[in-house]
Structure I
Amino acid sequence: MLQTKSEVLDTITTFIRDVIGEDWVEEIEITQDTSFNGELELESIEFVALAEKLQAHFGEDINFVEWLSGKDLEEIIALTVGDVAEFIAKCRS
């Protein structure tokens, strides 16, 4: 079942909250411009857990390892929730 961009964003947000598992993350608004490194302070192990949840939910064609391997360190540090949503949308189209 294809989801709208808004639904994909909602799914990513839910999984982010699950992976972080801290009370403070429930209190912040997560948008497409939210930075994984800046605002969310996501650790690499948390990002791996998030990637696994997203791949399990959206399907095997969501290959985060391959996608991230094509980025340099600055691009990875600057990743936003919207970047991940866009990547998922491209994989599913």
Structure II
Amino acid sequence: MEKWTQEQYAQQIQALKQEAHDKMWLYIELNAKDFMNECEPGVKNLNSCCKAMVNAMLEGDTYIVEPKIRTKVAGALTIRYYVDNLSPERRTYKEANQ
């Protein structure tokens, strides 16, 4: 079984955001280790998962846990994605926080 790509993780994040938006939730929170295990049980692919999670952040999203070291603690990465506005015009987190 091949590991998921960043694109596959990004697509899954977008699907979760849309589902939460449709349920009229304000936000969802994803933890990297839990999300990776949900998508790829038994596979260690934390690097792709974390990169996709960070790249999926839009303006207004926030880190709940932002590890400072790129080691095993990366699994602690937890992000709150606000899903009330999924407009493609929203700036990315990176653009908004330069």
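Laboratory data are not the source of any read-out in this text; all were calculated from the coordinates shown. Quantities reported herein were computed from a predicted structural model and do not represent experimental measurements.
Here are a few things to note about the model shown:
- Per relative contact order in percent (Cα under 8 Å, 6 or more apart), the highest-valued of structures I, II: I
- Origin of the value -11500, where helix-only ellipticity at 222 nm (-39500 (n - 2.57) for each DSSP H run of 4 or more, over all residues; to 500) was derived from one of I, II: II
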